[in-house]
Structure 1
Amino acid sequence: MVFIAGETLQVHFLGTAGALPTPQRNPPCFLIRRGSDTLLFDCGEGAQQQMMRARTGFTIDAVFITHWHADHFLGTFGLVQTLSFMGREEPLIIYGPEWVDEFVRAVYHLSKHHLRFSIVARELHHGDVVPFDGYHVRAFRSIHGMASLGYILSEDDRPGRFNRERAIELGVPPGPLFGRLQRGETVRIITDGEEHIVRPEDVLGAPRPGRRIVYTGDTRPGCEGWKEWAEHADLLLHDATFDDDALERAREAYHSTAGEAGSVAEELQVKTLALIHISSRYTATANHIENAKEQFNGEVIAPDDLTLLELPYRG
C-alpha cells in the first residue's frame, strides 16, 4: 500500500555562518520539518536561542552531525540539557561519521546532572540510509580533510495522478472508493450483478518523485560517488565559505567558493541553491550570489539566519 504524500517540508536556516559567528550569523544549524518529524542537521553554538527565535519548538526526532569541527556540534551539549529539563523521556539518536560514539560519551561525561533520556550514537558511512516514515536520509562522503559526511533527505515517490474519468468508466462510483484507490488499495465493485476488481494502476498515472534536500556540510566541490542520489534535488545547501576571489584559501581549508557551489548545483541540475557557511570576513553576500550565478542557471539564494523555506511539490 502507498500513502498520499501531503506533508509539509520546511527548512529553517538557524545558523549560516562559517567557523566564527558574527553579529548576524550563528554557527551551522539547519532544522528540517517534514510532516510531524523534526530533524536537526548540525548543531552549532547558540542553536537553542535560534530555535526559540524561529519558534520551532524543541521536539527533535534525530540529530545528524556532518563532522567533528566544533562549530558544527558545540550546541548539542546545551540542547541535551534543555531537552532533559523539559522532561523528554524518549531516546535521542545522534547520527554522524566516525567518532560519533566518542562524542556521545563526551556529552554524557559533561552532563553531571542525570539526563531523563538516553542518547544513542549511530555511526554512518558513505551510502548508509536511515529510513523514516515516507522518506529517508542518506549519508554521502564529503571532502573536508577528515571523516565527514553530507546528507540527502529524499521522500518516497508519490502516487501518480488520479484519472477520475477512467475510474467512473470502470464503474467506480465517486466517493470513498476513489480515496482507497489513490491510497494504493484494490477495490471490488458490483456492476450489473457481476463483481469486478479495479486496481490502483488502472486509474493512476506514473509515480511522481518526492521532494529532495541535499546538505553538503563543509566540503570541497565534487559529487563523485553520490551524484545519482542528489540529481534534480529541490534544494541544495552547499558550502560557500568564500567568494571566488579566495579560491586558493578555499582549497587550503577544504572549503568551497560560491562559484564552485554553483558548478555543483549545475551538474546536479537542482532547482534552488542555498549558499551557506559564509566566512566572517564577509559582511555581504552579493559577490557570492553573482559568482554562483555565473555557473548555475537556477535560483541562487544566500539565506540570512532565521530564514524559513517551505518546499512545494513539483507537479
Structure 2
Amino acid sequence: MKKVLVIGGSGMVASRFIDLARFKFEITSADEKTLDITDREKIASFFENNSFDAVVNFAAFTNVDGAEAQKGDKEGLVWKLNVEGPKALAEICLAKNMFMVHISTDFVFPGNEANPGPYSEDSILSESEEGIGWYGWTKNRAEVEVSGSGCRKAIVRYGYPFRAAEFDLKKDWARNLLGIYNEQKLYPLFTDQVQSVVFIDDLVEPLCKIVEEGLEGVFHIVSEDTTTPYEIGSYVLEKYAGKLVEIQKGSMVEFLKAPGRTPRPRLGGLTVEKTEEKLGMKFKTWREMVEEFLDQLSS
C-alpha cells in the first residue's frame, strides 16, 4: 500500500478525498499546523523525519476576493502559499524521488472574450496576468514552477466542487444555493458564465488512479460538459423541490463592470477528453453529478 501525504487535508475537497481513499493508500494528512509549506526549513525538517511515495498538495489560499486584496504582493500569504509552497514541495519531491500531484483550477486562465474556454489539458497558460485575478495568477505561476521543477508530477485541475457529506467549515456553491432557497433569499444567477463543476466524490477514483500509477501530465477532473450558474442552479432546485423554481437571471458581464470587482473567468470551464482517454474512464455529466449529490443528501 502506497504511503501518501495529503497536504491541506482539513479542507473541503481534501478531507472528502481522504475519507474515500483511505482504504486504497496509507494516508497521512497534514495542515498548516503540522506542515507549513510557506517555510522551507519546516518542509525540510518534516521530510527528514517522514517518507512517502507520493505527495498530493491541496493546500492553497482559495478566497478569491480575499486574495485580490494582496494583488502584486509577493511577500504576502497568498503568493507564499500558492506559489512558493508548491515550488518548495516540488523541489523536495525531486530530491526525495517522490511523485507529486499539484491541485489546480481553471482560474489559471482568463476566461474572457480574447482567450475563452473551455480549456483543454494542453491549453497554453497565459504569461500575462491581465484579466486574471490574483488567486488565479498565483495558481497559474504555481503550475509553471511545478512543471519546471524536474520532479515526477501531475497537475490536476478542477472547478466549482460540491459535496453532499457534511462539512462545517465552509459551504460549497450547491449547499449554499439550497440554504438560500430554504431561507427564501434566492438571488439572480448568471446566464452568461460558462463553467465546469465536480461532485467531489467523483474526483476520488481518477485521482487515486493518477497517484497509484504515478501518471504524469495535466489532468482535468470535472463534469464532462459545461454549464452556467443559472442552468445548473435551476436544475438543482427543481430536483430538490420537486417542482420548477423561479430564479431571476443575472449577467456576469454587468456584475464585473462594478468598481472593485475581482476578475473571474466568465467564459471558462475545462474539457476532459484527453484525461478520460489517458485514464480509461468516462466522467459524469453535470446533471448526473447533481443527481448523485441530491441522492446522497436525501439518504
Structure 3
Amino acid sequence: MRLLVVGAGSTGGYFGARLAQAGRDVTFLVRPARAAQLQAHGLQVLSPHGDVNVAPALVTSDRLEKKFDLVLLAVKAYALERALGDLAPAMSPETMVLPLLNGIRHIELLTQRFGARAVIGGVCRVATTLDDSGRIVQLAPFQELAYGEMSGKRTSRLEHVHEFLSGGGFDTELSPTVEQDMWEKWLLLAGLGGICCLMRGSVGQIVAAPGGADFVQRFLAEVIAAITACGHAPRPKFLDLTRKLLLAPGSTLTSSMYRDLEQGRPVEADQILGDLLARAQRAAVATPLLAAAYSQLCVYQGQRPAH
C-alpha cells in the first residue's frame, strides 16, 4: 500500500514519521518552505516513546503525478479547500482518503469532491506541536488512530488499511462506530476549546476560579445538547470521562485551539465552534455560551494581520 500524507505538520508528520520509521511506503505532500526544511534537517519527532529522525520522501503539489492507495489528510480545517486541489492528482477511483480533521464538515466536503466511496472516517488522539525549528514535539504519551467505513461495515479494503497502519509505532483501531467516534471527539474539542479560549486558561485554572466549575458544566451541557440534537447523543461512558477531564482540579490541560490563540496563529473557530453553533440554531437549541466563545474567536481572527 502506498500512502500519501497531506501535511507534515504536528499531526500528519507524527503519524507519517512513525510509519516511515516502520518501513511503510510513505510520501509527504508539502509546501515548498516545509520541503526545504525537511530536506535540510529531516523529519524529526521528539517523543516519550523514542525520538525519530527520518529522511522523508517529499513531493510538492506541482510535481504530484503518481496515484496512491491511501491519503492521510492532516491539515488544519481552514486549509482544507486548498489541500483538496493539491491532492486531487493523487486520486484514482480506488484511492481512500482518511481525514484527521476536527469537526464533521470536512466529510461533507470530501464527499462532494471525490464521492462517498473515497471517504473513510478517522479519529486521532495525539497531543503534538511544532517547535520553532520545525520539529514535532509529543506533549503526552497517548497516540491512537481509529478509522473505519462511515457505514460501520467491516470491509476488505479497511482490513488492508488496518494491516498497513498496525505495527507502525502507535495504537490503532478498526472501529465499527467511527462516525459516532468523530461526533464525540467534536464534543470534546468544542467543550475544551470553548472553555479554554473563553476563559483564557487551563482546565485547572478555570475550575479553581470562582464559578469556574459551574461555567464548565453549563458550557458542556450546551455542547451535549447541540450534538444530541444532531442525532448523535454521546455514550454515557464517554460523557463520564469527558466531565472528569474538563473538571479535573489542578489539570494543566488546554486545547490546541487555545494554544494557537496564545501564539497568535489562525484558529479553527469556524469548524469547531461555528459549525456546531449553526447546527444547534437550525435545531432550535439555545447555546449562548457557545455563541459567546465563537464570537470572541471571530473578533480575535479579525484582529490578526491579513496574510
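Where is distance in nm of label points 7 Å out along Cα→Cβ at positions 186 and 282 largest, in which of 1, 2, 3?
Looking at the calculated values, the largest one is 1.
Assign the value 75, 20, 16, calculated as Cα extents along the principal axes in Å, for residues 194-273 alone, to the correct structure from 1, 2, 3.
Computing Cα extents along the principal axes in Å, for residues 194-273 alone on every structure in 1, 2, 3 gives 75, 20, 16 only for 1.
Please state which of the structures 1, 2, 3 yields -13500 when helix-only ellipticity at 222 nm (-39500 (n - 2.57) for each DSSP H run of 4 or more, over all residues; to 500) is computed from it.
Clearly, the read-out refers to 3.
Since every read-out is calculated from the coordinates, none of them should be taken as a lab result. Bear in mind the structure is a predicted one, so any value in this text is a computation, not a measurement. Cβ atoms are built from the backbone, for glycine too; each structure is taken alone.
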